[in-house]
Structure P
Amino acid sequence: MNIEHESNSNKGRFYYEVDGVQKANMTYSKAGSDKLIIDHTEVDESLQGEGIGYKLVEASVNYAREQHIKIVPLCPFAAAVFKKKSEYSDVLV
């Protein structure tokens, strides 16, 4: 499974495609140069229960670690994942 990432100066997203069709998406906004705010996560019904949402959060955590930035998980799904995964606490604000 390959989670893609794209960003511009203020916003970005991690997403997953199947045959060129976006099936899962997690969006964020940048808050200054050292934080990103996860604001929405959506997974197509056909992929529900396959852990794709977790993979999106994991991709954001890896990105935050690489960029030496912190995450504010405002999205309820992302916030729940951060509560379950204590190993991600190093990137939380």
Structure Q
Amino acid sequence: MHTVYVLRSLEDGKLYIGCTNALGRRLSEHNNGRVKSTVCRKPFCIVYKEIFSDRYIAFRKERYYKTAKGKKELLKLIESSTQCWGIV
């Protein structure tokens, strides 16, 4: 199973979109400073996730969410959920 996830930085409030097959491990890597692109913005919490059985579909969805149209859709999904979980 692959998960497309969206993290919110508790430092600056910005979002990070990624895809992984081990969400707990990946969140830990982000929060422990082991991801170069997010090291200066930790800590993070998960604000949205989608689970896929096919990794190629998951990676396509991740790329879509990084487009202008996809970001608009994603922001609507995130706005409807005020949860922030998985802080390590």
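Bear in mind that the values in this text are calculations on the coordinates, not laboratory data. Remember, predicted model here, so these are calculated numbers, not experimental data.
Listed values, structure above:
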{"read-out": "Which of P, Q yields -11000 [helix-only ellipticity at 222 nm (-39500 (n - 2.57) for each DSSP H run of 4 or more, over all residues; to 500), calculated]", "value": "Q"}
{"read-out": "Which entry (P, Q) yields the derived value 22 for relative contact order in percent (Cα under 8 Å, 6 or more apart)", "value": "P"}
